[in-house]
Each structure stands twice: as structure tokens, then as C-alpha cells.
Structure P
Amino acid sequence: MENKITYEQPLNERMRTLLRLEHLKFQVQSSLGGESKWDSRNTVASLLDIQNLFGRTDIKTDILKELERLASVLEQLGQNPNVDDSKLTSVLDEIDVLIDQLHNIQGPVGQQLRKNELLNGVRQRSSIAGGTCAFDLPSYHFWLQQPAETRNTDLQTWLEPFEPILRAGQLMLRLIRECSPSTTEVANDGFFQKTLDPSTPCHLVRVEIPRNYPYYAEISGGKHRFSVRFLELKWYERDTATSDNVEFTLTCSSL
């Protein structure tokens, strides 16, 4: 277990979408390949969340534009003699491959799954507490009794249309997180505020604190400024802001 906890706050819609996609991909990875029917249920639930997220916005176009922008920024960095050319070339090649894969996707991402009656049934019943149990969806119950290998093969097939965009999102987040310097800051009486430079907009705020701190970070902000508050967790009353001076690591990712 890492001895640090990192809190992140997206400052625009693009970053919100990327972080949600990453969250859902991690959910899938935690259960896909498992042998129990509960592993398959959890994977299906994450798959449906991914499908719903893609249905609300044109993620493919947004990520294509962002990949092309990042490639342009990184190519300019290549003029810096302090940049590792081999590593930069590897990243640019990876971006080029992903751009080609996204261009090859025809029509809405995952459109074929909209015709999948088993998944449609699960989606319709998922809004009801316990609505996907055996007597509600006998077809789903039947599928869940198939061998784990069969179920996981089906799940891999259903997830496949989303994979290029999920990989692109992870690459973008990796670059955004790694290519920004960090500073050590102090939140006096548990509060910190910073005004942002409009000429270098911040996309993602990252706050890192030791795991043994007795409080958590709450970040809020927009394109002009952001603030960080450190609060103590209470179970049966409102969480309270600490009066301690809290040292933490801050990263404003602007790539």
C-alpha cells in the first residue's frame, strides 16, 4: 500500500470525462477475468456505465482533438535539448497509433451493443434495487450460469469497441500528470487558495498528502482560482475543517 494519498480535481469538462473513463476502466479491470458470477455482474455494470457515458457526449471526437493537440505540444518540446528524444519519440508513436485506431472507428462507439437484448434488459432493470436478480431476468440468470471462460469471452467482445478510447484516455492522463512540476505548499489553518494564470490554464489539480494524516483534502475551483480544504472525517455529524497548518504536495497540470 502506498504511503501517500492523491486527491484530484478536474477544472474542465474534458478532464471530468477522462477521469470518469479511467475510474470505469479500473472497475472493469478489478472484475474482468474473475470466475464467479458476481465478477461478471460487476463487469457488466461497469460496461453499462461506460456505454452510458459514451451515449451522452461525442467522446471519440473530443479525444481525437486532444490527442492531436498533445502531439503538437510534445513535438515542440522536442526542440528542448533537455528532453529525452527516445522517450518522446515512443510517446509520439503511441499517440499516432491511437489516432489511427480512433479514425478507423465508424459511427457511434459501441453502437452494436445497443442491439444486445440481454444488456438492454439488464440496463432497464438496473434502476430498480435488486432488479437484476434471477426471477427478474431469467436470460441473464442463464448467461451467468455459463462457464467463466464463456462469460469472460463475451465480456471482452462487448468491451472491445471502447478499448482504443479507454487506452487513449489513460495515455492522456499519464502525460498530463507526469509533465507538470510539483511544489510543496502549506494550508494555513487547513485552507489554501491559489489564483491561476490565464495564459497557462490548469486542467487538473493534484494534492498529495501522507496516508497517516488524520484528514482528507477537498478541492474546488474553476478556470480563475481553486481552493483546498483539509477536513476531519466524522461518521455521524458534519465533517469539520482542521485548524492545523497542513503541508502537502501540489501539482497544477497544464499540459
Structure Q
Amino acid sequence: MKRVLTVAGSDSGGGAGIQADLKTMLAHGVHGMSVVVAVTAQNSVGVQGAWDLPVEAVLAQLDSVLGDIGVDAVKTGMLSCPELVSAVAGRLRGVEAPIVVDPVGVSKHGDPLLRADAVEVVRTGLLPLATVATPNLPEVEQLTGVRVETERDLRRGAEAVLALGPRWVLVKGGHLQGEAVDLLTDGSTEHLLRAPRLDNRHTHGTGCTLASAIASRLALGDDVPSAVAAAKQYVTGAIAAGFALGAGIGPVDHGWRDVRRV
């Protein structure tokens, strides 16, 4: 059984964060483990509150998992303050397994999840550890100052993120018009991943789900381009099956491939 660890925040509504990560890992047949770094009060209409856990609590969780169970891949998500980013990066420097960094900046509803004083620590401490970094377009701009407005800008955004140190970067083009096109590159090879834009507003948790699917596929032995392509296919199906929940934006369906749902 392959072991995948998520280091992220909790979403009380169950659509994103730790909850989405663990559902995604289960759907890929790996054993999911979690280090909770923050607790949010969150539902389909927004984030009503967020509270970071103490650094010592986060490090204790990391040491507990890494010291006994070990990992075959790690995914990081919401890390809102510089102290937590620095502490997590420090522990992950000794991990030899692939690391997928989702540099979460804002929630689906536009709520800020990364403090301004933490951005530089993400740039210099966390992104250099990434096997794959998975920023969306606002996060590319937040991290590099590069604004991606068309498909032709994807390469410029990816190059700017690569300059911060990850081995691969997947720039997610979901905020562009037209097809849902992402660019994966390591600076020497490029892969454009396309999917039809689906007419479904219930897309809460897509970023967490995609990054966790990539980490799961890497743990299972895929190379990076294969892992990202498989994860893109999985999240596209999850978006297509996204469902209404509450009064706002519902979640994607992490179990859409489960034959019992048919």
C-alpha cells in the first residue's frame, strides 16, 4: 500500500483541503495521511473563519508520520503564515519522496488564505522542494508578478515559477476563457493538457483534488507527465460530476469513478 501525506488545512464543508485530499487518495487506492495545519469554518458560500495550529502541533504531526509510517509522496496545500511555511519546509527537506506543492493563495470564493508576509517564504523555502508545483493563474501572479491573460502567456508564467526552484511546474489555466488548458513544463519539455470547459458551477476543491491526484499517481510509480495527465483526467471527471451542496458552490465528486454510483 503506497503512503501519501497531505499537509494542509481542514475544510469543515468537506469539499476542499484535507477532506478533499483524503477522498482523492482513497479514490486512487493509496493510504492517505494528514497533517492539519489550520482549521477553517467553511461552507459552500465562503470561509467564515480560519485558525492556524501552533507550529509545535504541526511539527509533532509531521514527526509522528514520518518517523514511523513514512511516505511515498507528499502534498502541501494551505499554509497561511510564514512560521508554518518555514517549519513545514524545514521538515520536508529531509524527505526523499516526491513533493507536490499547491501554493494555495485564495479560496474558490475569493477569500485570502496566504498572508502577504508568507509569500516570500513560499518562494524561497517551499517551492525549491517541489517535484511539481501547481499554481493557478492568480497564484502565479502572487508568486512572480507575472499576469497570465491568454494561453500564449502560460509559458511566461511557467518560466517565472520555475525560476523559484521547483523541478516541474503545472500552470493551471482554468481562469482563462475557452478550453481548460494547463501547461506542464520542466523548462526543457512542455506538455499542454486540454479538456473541455464543463458547464458546471460546482467546482469547489478542484485545486486540492488535482494536486492530491498527482501525488497519488507519483506514489504509485508514474513519471511526472503521466501522473499529471492521469490527474487531469480524474479531476475533469470529478468536475463533470460536481453536485449542489448548500446555497453556493458545491464540491466536485471525488467518487465519480466508483461503479456503485452508476
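General remarks:
- Source structure (of P, Q) for semi-axes √(5λ) of the Cα gyration tensor in Å, computed value 23, 22, 19: Q
- For the structures shown (P, Q), distance in nm of label points 7 Å out along Cα→Cβ at positions 102 and 206 is largest in P.
- Highest-scoring label, criterion being mean count of other Cβ atoms within 10 Å over residues 46-53, among P, Q: P
- Structure with the greatest value (metric mean count of other Cβ atoms within 10 Å over residues 22-29, set P, Q): Q
- Taking distance in nm of label points 7 Å out along Cα→Cβ at positions 86 and 182 as the criterion, the top-ranked structure out of P, Q is Q, with the highest value.
- Per relative contact order in percent (Cα under 8 Å, 6 or more apart), the highest-valued of structures P, Q: P
- Answer label among P, Q for the case where distance in nm of label points 7 Å out along Cα→Cβ at positions 14 and 190, calculated from the coordinates, equals 4.2: Q
- Of the structures P, Q, the one that 1.00 was derived from, the read-out being FRET efficiency 1/(1 + (r/R0)^6) of positions 134 and 230 (r between Cβ atoms, R0 = 41 Å, to 0.05): Q
- Source structure of the calculated read-out (helix-only ellipticity at 222 nm (-39500 (n - 2.57) for each DSSP H run of 4 or more, over all residues; to 500), -15500) within P, Q: P.
Where a number appears in this text, it was derived from the coordinates with a stated rule and is not lab data. Quantities reported herein were computed from a predicted structural model and do not represent experimental measurements. Cβ atoms are built from the backbone, for glycine too; each structure is taken alone.
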